[in-house]
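Below are structures written as structure tokens.
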Structure P
Amino acid sequence: MEYFLQAKDGAFPCEVTIDEDNGRYMIRKADTSGEVFNTPEELVRWILANWNKDAFHDQDQFEQMINEIQVYIPINQ
């Protein structure tokens, strides 16, 4: 899965990559710096802790991404 979200404070879109086949879990932020994670759960937890829909032009697109990637968070937590 790949998502491209245009942040209000960046010229380039933020990118979220969850590639289970190749073990790649990465984020590119609005300032073009990035984060790399060992698991998709770590990536999702980082997004939930650090991003919110108000930071993006298309808030519905952000909400849709959150709904799709939350499957990586165990229900019992």
Structure Q
Amino acid sequence: MKTYIMLMFNSEGAKPSEILDVLHGLGFEPQKGEYDMVYDWKDGAELKEAIWFADKIHANLKGFDISYSIETVEE
């Protein structure tokens, strides 16, 4: 399973490098393509864990004035 995040920055918010540092601290890795970063659930996960992780992402990005979308898929 993988969780992807797409980021949308604005000039009044945090610098992209700050956001990337925060997400890297959560285990995300940068990637090229449709999504900006990916988190690989190496041992798999239940839907409940993916929702908990989305809450954690939300809490860590609070106050940075950034928009984002996340998608978790089974691969």
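What follows draws every value from the coordinates through simple rules; no lab data is involved. Because the structure is predicted, anything quoted here is derived from the model rather than measured.
Here are a few things to note about the model shown:
- helix-only ellipticity at 222 nm (-39500 (n - 2.57) for each DSSP H run of 4 or more, over all residues; to 500) derived as -10500 - corresponding label from P, Q: Q
- Comparison across structures P, Q (criterion: relative contact order in percent (Cα under 8 Å, 6 or more apart)) gives the highest value for Q.
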